[in-house]
Structure I
Amino acid sequence: MTDTSMQTPETGRQAVSLTAYDARTRKRAKAEKRFRAYGIVAIATGLFFLIVLFASILSEGIPAFTRTVVSVDFTLTQQEQEEAESTLFKTKAYSDLFIAALNKELDESGLQVDFDEAAIERLLGKVGGTIRTFYADNPDKLGEPIEFDLAASSRVDGYFKGRVSRDTIQDSRFLQKSDLDLVDALKEAGIIKQVFNWPFITGADSGVDNPGGAGIGASVVGSFFMMLVVLALSLPIGVAASIYLEEFAPQNKFTDLIEVNISNLAAVPSIVFGILGLAVFIQFMHLPQSAPLVGGLVLTLMTLPTIIISTRASLKAVPPSIRDAALGVGASKMQAVFHHVLPLAAPGILTGTIIGLAQALGETAPLLLIGMVGFVARGYPDGFLAGFTEPNSAMPAQIYTWAARADVGFYEKAWGGIIILLIFLLTMNIIAIILRRRFERRW
C-alpha cells in the first residue's frame, strides 16, 4: 500500500498526505520541542542550585573538621611535681614548667619570642590545670616524655583558617596582635599545626565561650535515641491505621472525617506539636524534660500523618486483581492483605517511613519547646535505658544553638553539624534502598 494523495469529490482539492507536515503539524512539533527545552532548562536550573547549595555547605563546613593544636614535648619529674604541689598557686607552677618547655623547643628551632603566661592563656587556655589533671590521673607517666596536643583558642584557629587577620583583629582579653608573633613563630617551628578534629565528632557542647571544644557527638546520640522511639511507634501504628482505613474500614461519614483530619494534621506547623508535647507529656504526664523519649513522642505525632498517607497510597497502588485472585482461591480478607497486598506495597511503605523519619530528624521547633537545646547535652548517657530518659539534645537543636551564638567559631561548627546531619540522612536513605531491594516483589 502506497501513500498517495487523494482528491476530495466535493471540492476537487488535493488532500494532504498523512505523512506530510502541514503548518499545524509543524506548529505542534515546535511546541513540543519548546516544552522539552523548558524541561531541560528547569532540570539544569535545579541542578545548578543544588550544586551551589552543596558547595556552600562543604566550603563552610569542612573547616570544622580540622582544629589547631600546639604539640609540645613535656617531661615532668617526681621532684618537679612535688615542688609544684607544695606551692600556693599550683596551677601557675605547672604553667611555668610548660612555658619553660615551650621556650626550650623554640630555642632549639633558633627562634626567640618574648611571651608570658597571659599570652599562653590567651592562646591555649588554662594550660597549668590541664597538665596537673593529666599527671594526677596518670602518675605512672612521671619522668616519661609526653607529647601534649593542646587545642588552640578559637581566634587562633580562625587565624589559621583565614577568619582572623592582623588587619581585622582587635586587642582584647581573648587575643592581642602581639600574640600573633608567637603564633607565627610556633608555626615556623612546627609546634603549632592543624589536625583532624575528632572532638567535634565525639564531643559535646562546651558552652558559649569555647567554640574550639564544641562537639556534636552527644547530640548525635540524642537524635539516635529519638529516632528509635519514632520508628518503634510511628511505623507499626501508621501501617496498622493505613491497612484498616484502606482495606477494612467501611465507607461512611466517620471514616471520611478521620481521613480529612489525617490530611489536615500533615499540614499543621511543627511548633504546634511542640506545644502539644510540652502540655501533655511534660506538664500533664510529668515525663522528664529534655529527654529523647519526650522528643520521640512529639516527633511520632508529627510523623504519623505522613506515614499513613504514603502507606495508603502504596496499598492503593496494588492492583485489585491481586486481591480478587487471593480471594478466589479461598484466602480470607486478612490473608489476602497480609500475604499478598502488604508485601507488594512494602517498598512504598518503606519510602514513606524514611520520608517521615527524615522530616522528624530535621525538626527544631518542637524540640526547643520541650527543652532539648544544645547546651543540655554535656556528656553521653550512662546506659541504653538512660539514653531515653536522661536530658540530651538533638542535631538540629544543636546546630540552631551554635548558629545563634555570636562567636564566628560556632558558625563554622553549625555548618559542620549540617554535614553530619546530611550524612545521617544519607545513611538512612541507603538503608531504605537496601531494604526496598530486599523485600521488593514484582507482579
Structure II
Amino acid sequence: MISFNGYLMAYILIYLITVAMKMMISRINAAYLAKYGKTVPADFQGVIDEAKLEEIVRYTSDNTRFSLVQKSVTKAIFLVIIISGILPWLVDQLQNMNFIGAGLIFFAVIGLTEVVAGVPFDYYHTFVIEERHGFNTKTVKIWILDLIKSLLVTVFLGGLLLFALLLMLRYTGKYWWVWSWAVFLCFQLLVTLLYPVVIEPLFNKFTPLEEGALKTDVEQLVKKEGFKIEGVYQMDATRRTRHTNAYFSGIGKARRIVLFDSLVESHSREEILSILAHEIGHMKKNHIKKQMVIAGLVSLLLFYAASKLMTSRVMYASFGFSHMPYYVGLFLAGILWEPVSFFLSPIGMAISRKFEREADAYSFRVLKRAQPLAGALKKMAKENLSNLMPHPVYVFFNYSHPPLLERIKFIESLEGPGDRK
C-alpha cells in the first residue's frame, strides 16, 4: 500500500464523488421512467402499445442495474490498483529497460487488466440482457472472435499511437506536447480513413445496396444535395443484433453510406431517405469539421496541461512513484483528467444536441415533410426499446441527441398546420 497524503486523498475524494454522481444520475433516470413512463405518450399512440412500453421500462431498468454493478466493480478495481502500490512496483521492475519499451509494457499491463475485467460484463450484457429482450443474435463463437479481433485492433492501433507519443516524449524536448498533439491529430485522421475500408470489414460484411427503387432514390438524393460518396452499402447487422441504425462512415473519397439490414427491412424508402438526409445535414452544416476543431483544441490544452503536470514531483510521489518516467506522468495526467471531463461533459453534449437539431431541420427541408423522419424515429424507438422519458439531469450529462419526444415535437413544429396530411 502507498502512503496517503493530502493530494492523493483529494483525488480519491473527487474520484468517488464523480462515481457516486454517475450512479445516482442513472438511478434517478430509471426511477423517473418507472414513475412517468406508465402511459404511452400521445406522439407514440398507434406505434407503441402498453405492453411495448412495459418492455421499454424493463429494458431500461435491466441496463441501469447492469451499469451500476459494472461501474461499482470496475471502479473499485481501478481504485485498488491506484492505492495498492502495484503500479509503483511495476515501474521499479521496468527501471532498467529502454524508455519506450518500458512505457509500452506499463500501459499494456493496465490495458490488459481493463480488458480482463470487462470480459465477464460484456458476456453478461450480450447473452443475458440483450438475449432476454430479443436483441442478441450473436453466437458464442462470433462473440469470442469479435473479442479477439477487437483486442488485436486495439493493441495494434493503441500500441502504434502510444509508441509515437513515447517517441515524442523521448526525443522532442520541452515542446514534446506540441509534437504529440500533431501526432495525435494525424493518427485520428488515419484511423478515420482506414475505419470504413479496413477495420469495419473485420467485423461485418458490407455489400453494395441492391439495384432497385431504394438505391435509385438514395443516389438521387445524394446527387441533388451535391454530396459525393464512395458508395451505398448494406451491413449484415442482424448477425449480431436486432438493433437498427444507419450512418455515414469515412471522409473524403472513402466516405460511404451504411444501412443496417434490419433498417432496410423494417422502414419505408421515404423514412430511410429522411435518415440519410439527416446525416447529409451533418456534413452540409460542417458538424464533423466543427467537432474535429473542438476536439483538436481540447486535446491541445490537455497535452499542454500534461506537460506541466508531468514535471511535478509531488504528483508522482502522491501516487507512490519514487521515479519520474514520463510515461507514468502521461498516465497520471490521464486519470486526473477523467473526473474533470465528467463535469465538462454537459458542454459537449449540449453542442452535440444542437448539431442534431440542425441536422433534423436539414432533413425536413430536403423532404418538405415532417412525417418521414418523425415516423422513422418512432419506429427506431420501438425497435430499439429506447427510453421515451429520460430524466432531464440524465439528458444533461449523457445525451448526445435530444430526447425522442423533444426531437419529434421539434421536427413536427417545422411543418405548418396546413402542410400536415
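Comparing I, II, where is relative contact order in percent (Cα under 8 Å, 6 or more apart) highest? List each step's numbers first, then the result.
Working: I: 18; II: 21.
Structure II gives the largest value of relative contact order in percent (Cα under 8 Å, 6 or more apart) among I, II.
If mean count of other Cβ atoms within 10 Å over residues 305-312 is calculated from each of I, II, which structure is the one that comes out at 16.6? It would help to have the intermediate numbers written out before the result.
Values: I: 23.6; II: 16.6.
Answer for the origin of the read-out: II.
Where does the value 68, 47, 36 come from, among I, II, when Cα extents along the principal axes in Å, for residues 25-248 alone is the thing being computed?
Working: I: 95, 51, 30; II: 68, 47, 36.
It must be structure II, since only it matches.
Identify the structure, out of I, II, from whose coordinates FRET efficiency 1/(1 + (r/R0)^6) of positions 153 and 369 (r between Cβ atoms, R0 = 35 Å, to 0.05) was calculated to give 0.55.
Details: I: 0.55; II: 0.25.
The read-out was computed on structure I.
Given a value of -19500 for helix-only ellipticity at 222 nm (-39500 (n - 2.57) for each DSSP H run of 4 or more, over all residues; to 500), point me to the structure among I, II it was derived from. List each step's numbers first, then the result.
Values: I: -19500; II: -23500.
The value was obtained from structure I.
For structures I, II, calculate FRET efficiency 1/(1 + (r/R0)^6) of positions 33 and 313 (r between Cβ atoms, R0 = 30 Å, to 0.05) and state which one comes out highest. Don't skip to the answer; put the middle values down first.
Details: I: 0.30; II: 0.05.
Biggest value here belongs to I.
Assign the value 1.07, calculated as Rg/Rh (Cα atoms, Kirkwood Rh), for residues 217-384 alone, to the correct structure from I, II. Let's see the in-between values first.
On the way: I: 1.07; II: 1.14.
Label of the source structure: I.
Determine which structure produced the value 1.19 for Rg/Rh (Cα atoms, Kirkwood Rh), calculated from the coordinates; the candidates are I, II.
Working: I: 1.19; II: 0.98.
Going label by label, the one that fits is I.
Comparing distance in nm of label points 7 Å out along Cα→Cβ at positions 161 and 329 across I, II, which is largest?
Values: I: 6.2; II: 2.1.
Between I, II, the highest calculated value is found for I.
FRET efficiency 1/(1 + (r/R0)^6) of positions 201 and 337 (r between Cβ atoms, R0 = 30 Å, to 0.05) computed as 0.10: which structure among I, II? Walk me through the numbers before you get to the answer.
Details: I: 0.10; II: 0.35.
Derived from the structure labelled I.
No lab work stands behind these numbers, since they all come straight from the coordinates. Remember, predicted model here, so these are calculated numbers, not experimental data. Cβ atoms are built from the backbone, for glycine too; each structure is taken alone.
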